[in-house]
Structure P
Amino acid sequence: MPSVKLEQLRNDFIGNFTRIEKNTTPGDAALLRILVESSRAKRGLEIGTATGYGAILMGLGFERNGGELLCVDVDAKMVAIARDNIKHVRLQKTVTIVEGDALAVIPTLKGKFDFVFIDAIKQDYLDYLRAVEPKLKSTAVIVADNVVQFAEEMHDFLEVLQCDPRYHSVILRASEEKGDGMAVAYKVS
């Protein structure tokens, strides 16, 4: 498909995407893409994919960077829908979706990651971080969703990002849609 037609197909699909409550908001997904592209990330991990809206936007960034995004979700129905959505926008060479419990899948993954997006079981955020830490490149970017509304459930995770000298972090809001925010952390060593 010629690049102009592919870009139009993707823009139309994203613009008409039927999002569910578990999906990232358009503002947050746009920020994720900006972070991927501006950090020149080559290998990303998404923990919690839902139907793939955020994965598509991040996938466009990884495609532009010549990289890849690996997404993990435990829900078989969501995985099937996300795979169809990724295929529809022709990002299957860039985005791979794995079905399984992230805490079981992460230790089996080979290689290092320079970008991680966490949007899964809120009380497990610190466990996800600890599981992926040995696989993080120095200067990796870690983004965690829903850190305002679910701050109490992930207090331990937020404390680590705030107090651990290996991370510089900030909480920001790129969208008012859900009244929530994301933590963005930079691994300094």
Structure Q
Amino acid sequence: MSLTPSTMLPLGTIAPGFDLQDVISGENKTVKEVIGEEGLVVMFLSAHCPYVKHLEEEISFVAEKYQHKGIGFVAISSNNVESHPEDAPEKLQEQADEQGFEFPYLYDESQEVAKAYQAACTPDFYLFDKELKCVYRGRFDAATPGNDEPVTGDELKDAMDSLLDEEPIFEEQKPSMGCNIKWK
């Protein structure tokens, strides 16, 4: 594991498109199919990363709450499964089942989607408005394994609340930190 920060996709960037298989339903999903009426959260996750494991229960809770408010959620895993078989689609499906993920979990075998989003680590979070413009990118909250900060999702929740209230989203956005994406 190599601790890696987000690369911080420029604000205002239009969400890159994708057409990837959902490990839960087996169906392909596009960005247009997963966006909610108010926006979209794109999360780069993995099944093995301790930084993802530290947050995954709260991710499930936050996603359920905000999906009811019109924000779509989608997780994408782009790790190389040849070097990290614990991130193979069947393992992602197990993770989704165990955590009760109620959002699509897509497998990016080619890694082209991760590259398009400039994703660097897991977890990595992006919030897009209803026009699919990036309005937030960075961390879920200040919690990491071993730092004793509570897992709350406050930074992502604050950004989503501002989006829903049509208020400016705070400009000081901190990068997420986690395991580097396992590139081919």
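Per-structure values
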| quantity | calculated |
| --- | --- |
| For 0.90 (FRET efficiency 1/(1 + (r/R0)^6) of positions 113 and 169 (r between Cβ atoms, R0 = 25 Å, to 0.05), calculated) the corresponding structure among P, Q | P |
| Origin of the value -11500, where helix-only ellipticity at 222 nm (-39500 (n - 2.57) for each DSSP H run of 4 or more, over all residues; to 500) was derived from one of P, Q | P |
| Origin of the derived value 2.1 (distance in nm of label points 7 Å out along Cα→Cβ at positions 105 and 129; candidates P, Q) | P |
| Entry that produces 34 once relative contact order in percent (Cα under 8 Å, 6 or more apart) is calculated, selected from P, Q | Q |
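Every number here is computed from the coordinates shown, using simple stated rules; none is lab data. Please read these numbers as outputs of a predicted model, since none were measured by experiment. Cβ atoms are built from the backbone, for glycine too; each structure is taken alone.
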